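Structures for review follow.
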Structure I
Amino acid sequence: MGIILNVTSRDEHVPEIERFIRTVKERVWAIVNTLPFEQYPNRLIVETVYNTLFWLNCFPHKDGIHPTLSPRTIITRSTID
């Protein structure tokens, strides 16, 4: 079927996932640094991460499984206008 399962053991590094986590953290920090607050409620942090992941999944990835469809479109079958 062409499915490749990448099984990792405990304490094994997966560079693709670590880079994605770093990208999410960098984008969240970019948003947080534009806000005029000194302390952030937990809900604000959760929604900021949600917003970041939403926009990352709205565009097709260069090495994704489809050249023109975004991950969000593949899963939900809805697009962003």
Structure II
Amino acid sequence: MEKETKKINGKKLIGTIVSDKMQKTVVVAVSRYFKHPKYGKYINSTKKYKAHNESDTFKTGDRVEIQEVRPISKDKNFTVTKKII
């Protein structure tokens, strides 16, 4: 019998932590720069995601990578995987 290796699928996003006030949770702001489909103007859009931070090692201002996982709570579907330097 071989052990099954669990493959993690889901989005990987890079953003900056804007809040670490909650226990085991951080708020990550992810910016994306794209061209408007109709008007052609380039737009910078920011979206905030709540991410699981089990050990509370990441603090406000850190640039991190977040990975989509199964829902952890009502509005928390991401976990922090690593710090980007």
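Only the coordinates and a few stated rules stand behind these numbers; no lab work does. None of the values given here were measured: they were computed from a predicted structure. Cβ atoms are built from the backbone, for glycine too; each structure is taken alone.
Structural remarks
- Among I, II, which structure scores highest (criterion: Cα Rg over 2.2 N^0.38 Å): I
- Given 0 for helix-only ellipticity at 222 nm (-39500 (n - 2.57) for each DSSP H run of 4 or more, over all residues; to 500), calculated: source structure among I, II: II
- Comparison of I, II - label where relative contact order in percent (Cα under 8 Å, 6 or more apart) is highest: II
- Distance in nm of label points 7 Å out along Cα→Cβ at positions 36 and 68 derived as 2.7 - corresponding label from I, II: II
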